[in-house]
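Student: Below you'll find a set of structures to go through.
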Structure 1
């Protein structure tokens, strides 16, 4: 992989280092974001129609009004969740070099870095859906307690293997 593929905020970590892996979040992040936005659109429409139809002052319209307000609240929450998922998908990266594990997340470009020699890679977290669709979360913690950002990545077992220290990688390769 060439250094030209690496985002500008992460190029400092690639100098004098071999890039082992550069990846974006798994496509499930994009799919969940789009589903949440479609759900928000449907709930918002239901809520708006409920508010417009609750002009009669009887008990049925009061209940309709309450359901409409709850639907609008869920629509706002779904919109925020969908927007966060879309931003995560489009603006996040995981970079593993022979010296660092780095994550770049969000529009504000939050960069977190751990030196491979000074961190523990605990493993990966995978749900049942993650096992079926081949995505998971890499768990790495520095000795100071700092962590990398967590977002779903494709082929987490490959990332785990590449993030291991060279001595640990040789030991697991021999076994």
Structure 2
């Protein structure tokens, strides 16, 4: 079969979203050293480090559980780059792309759309506090090879993304690793 045709067939099988992917995340065992490496190698930065992020109401494969992860957030051109360390070991994706993410205008509806496309909800939680931003990881299977992550449409989330983006615009390569607490 023609490789272009194979690619088109694969694309047709993939989730088709009108939402733009705003983040691509890569698995990392050491987000600080990886952020330094990405910063130097790809001129991405600054990275904001958030270790052992508090999440609430976590469900793992539909069962109430505990989820612990650390992340580094940077920006490149039109997309956030996240380096993620899943301390809980939920993800089978240990190397390479962990997930692509988008903001869902209607979180519950988007979740159902994904589930109807045979994407299994692996993680559901809130970040920030008990009434915080909802997010979920969905596994579309081996054809894709990484999770989808959807976020609830929230002003705090959009403000965070905007901040990291704006900081990247004037970044001159100095101080590539920063603590998330530096964001006011």
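Nothing in this text is a laboratory measurement; each read-out follows from the coordinates by a stated rule. Being a predicted model, the structure only gives us computed values, none of them experimental. Cβ atoms are built from the backbone, for glycine too; each structure is taken alone.
Student: Comparing relative contact order in percent (Cα under 8 Å, 6 or more apart) across structures 1, 2, which is largest?
Tutor: Top value of relative contact order in percent (Cα under 8 Å, 6 or more apart), among 1, 2, belongs to structure 2.
Student: Among the shown structures 1, 2, from which was the value 21.9, 76 of Rg and Dmax of the Cα atoms in Å calculated?
Tutor: 1
Student: Hey, helix-only ellipticity at 222 nm (-39500 (n - 2.57) for each DSSP H run of 4 or more, over all residues; to 500) derived from one of 1, 2 reads -8000; which structure?
Tutor: That value comes from structure 2.
Student: Assign the value 3.7, calculated as distance in nm of label points 7 Å out along Cα→Cβ at positions 74 and 138, to the correct structure from 1, 2.
Tutor: 1
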